[in-house]
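Q: Each structure below appears as structure tokens.
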Structure P
Amino acid sequence: MSVMRKFDRNKLAVGLFGSNCDGGLACSTFPERWDASWENCRELAVRADDAGIDFMLPLGRWIGYGGETNHNGSNFETIAWASGLLAATKNIMAFGTVHVTAHSPAVAAKQMVTADHIGGGRFGLNIVCGWYQKEFDMLGVDLGEHERRYDLGQEWIDLVTRIWTEDEPFDFEGEFFQTQGTVLNPKPVSNLRPMVACAGTSGRGREYAIRNADMLFHTFYDYDKFREDCAGLRKAGRAIGRDVGLFTNIGVVCRPTQKEAEEYHYYYAVEHADTEACRIMMVERGIDTDEISEEERRHFRMRAATANGATPVVGDPDSVADQLAKLAEAGADAVAMGLPNYLNDLPIVIDEVLPRLEARGLRQSAG
């Protein structure tokens, strides 16, 4: 199996985001709330693989957001989770979401190569430099100042990349990491590093992602702004000789009719929103401040309840396919979807949305 540096099979790659955590991306108390049991995760991955879904991307979580459900509080460690999914599937890519401040580079490099071999080259690395202070307090790790996290992150990926690619023992003398006589085998299946994804919202974060990632996460709020941002990010990549792909994450609510989709979205993201968990999520991300209006606060909380802050894509299959096609036209190479309940809501995506994307020339048939 050849290893893709980006998602080469489909013009618009489609994946599932956050299914390793209870609740998934839906911060809600609704009865159908996602149960991230191993049995459910495995079944979801097998179904997604059979349908030609491109990837499974986990949230890197250690604690939850409190509230009535302690949203995301029960969760699987992502490299082990990915290894299990890769063993159960044939074609789908599974990512590990790795906090560089909490993982020894050499140990993580070995763990990820193991996952890569289990999947025949289908493991991907999603790098996170860290933001949720309470998680790192629990882990006994000093998260450090914002800018310094990226200094550490650069050393981390530099060291991991050397471990994956160099055959002779080497010494590494950095500010954050020091090793002697480092050589680890086996190497990744492709004899290169696995696909690397990274999100960056701050200026420094974007610079780090452009320099190091094959796929860069960028948040979608408005199509025109997203198009402008995608063009700017690609230009910045080309300026340093890099061809970066672009991810975005969304919360998809698809039902046979527009009315049903809007009603279901209101049901779980408004009527049953875990309002306290949404509030804590916003506070920890620095969003719920005195500087925003009450209308903006309600808007952000609805997005938090929909999909951990991602933009809702709500509609019947034609509408959802149109919105995904519009994202592709604006510059997205891949969309990472949260679904209200992954096993319940995946069938309409597979049966109705994906064929419409195929008809638009954005995807190939799974067969």
Structure Q
Amino acid sequence: MIRKIFKYVGIAVACLVVVVLSSALLYGKCLQYKVAEERAISSPTGINSLEAVRIGGIDQWIEVRGQNVNNPILLFIHGGPGIAFIPLGGAFQGPWEKYFTVVQWDQRGARKTYASNDKELLRKSMNVSRMEQDTLDVVNYPRNPFKRGKIFVLGHSWGSILGLWLAHEHPDLIFAYVGVGQVINTHQNDDVAYQDALQQARKSHNEQAIKDLENIVPYPPPNVDGRKESIARNWEGQLLGPPPSGVAFTDGKRIVSDLVSAPEYSLADVYGFLRGTSFSLNILLPEMWKIDLNKLGSDFRAPIFFFEGRYDQYCRSSLIWEYSQTIKAPQKGFIWFENSGHFPFFEEQQKFRDELVQEVLPLANYRPGGD
């Protein structure tokens, strides 16, 4: 009798699991269909493609979207490393697609690219130098089939390391570079961010923050220390970010919702998104710890813009402003986003779109040194 009871209970539990999973899959498909409808490219000259391209000896995934394929191309180099923006771009890039053909790229180690390749091969090949070469190859990918001499490049956070390198070393390929949450010197940035957070904690009499931050001294540590960095980043985010005004870009529920509802991603991709982020950070963080882009030199031969949140909690805007005053370029621009932190393209979407269109887009007709 007991065996029969367990048997029936097991069958009931199995059926329940099947029902729950089926319901989740169906719900996810409904969300994806809704988002696909909302983000549909309806223009006869539009483009919406997603494909794996052979770059650097592996398959790397690239998405191309825009209302007019003849518009200038804008490559978005995502941050992290490993935080793919193909499923997250729908939260902010729609307005850009009227003026630009927007290219999103799952970098080496980021979700779809991470899942499409041998992990040991990725592990052995992932370093800043290889990622720089990948960036160059990705820039050339849309230039060739669309027959474009130049494109625009926007680098965010970790992606700004690759973007600024590209602007310095290959100015002939770009109309202009836009740095957002620009990284210059990681050690100096971590030092200033830590000191700013500790000062703010003392000013606001936040005893828990003071205790936690003082307990991780020395900071930054001489070598990578994930525990210390996690504590510092947590309090920097809470103490230095912009005043709350709606859902934050980093809100966990919002990110999960965007991932689950992204037409480009399956549920397996959602799980892999997290795996790819962890994988990339573990491999690249020790080398990132030593990044100093001052070593590139101060002379640039392409127009350079910095779009910076006044309250960037992770890449201190004061350091980016100081750096911008030291470099020379055919054209420079520094645009403050007074109500933003690390994600001004999400936190001040209208202003960000307007600045791209008014300040950057006209340079598609600008030919530094002749072209």
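What follows is calculated from the coordinates using simple rules that are stated; it is not laboratory data. Everything numeric in this text was worked out from a predicted model, so none of it was measured. Cβ atoms are built from the backbone, for glycine too; each structure is taken alone.
Q: Here distance in nm of label points 7 Å out along Cα→Cβ at positions 185 and 281 was calculated and came to 2.6; which of the structures P, Q was it taken from?
A: The read-out was computed on structure Q.
Q: One of P, Q was used to calculate Kirkwood radius over Cα pairs in Å, for residues 113-208 alone, giving 16.1; which?
A: Only one of P, Q returns 16.1 for Kirkwood radius over Cα pairs in Å, for residues 113-208 alone, namely Q.
Q: Using relative contact order in percent (Cα under 8 Å, 6 or more apart), single out the structure from P, Q with the greatest value.
A: P
Q: Out of P, Q, choose the structure whose coordinates give distance in nm of label points 7 Å out along Cα→Cβ at positions 137 and 169 equal to 4.3 when calculated.
A: This figure was derived from P.
Q: Computing volume of the Cα convex hull per residue in Å³ for each of P, Q, which one ends up highest?
A: The structure with the largest value is Q.
Q: Something else now. Kindly point out which one of P, Q the value 18.6 was derived from, the read-out being mean count of other Cβ atoms within 10 Å over residues 241-248.
A: Label of the originating structure: P.
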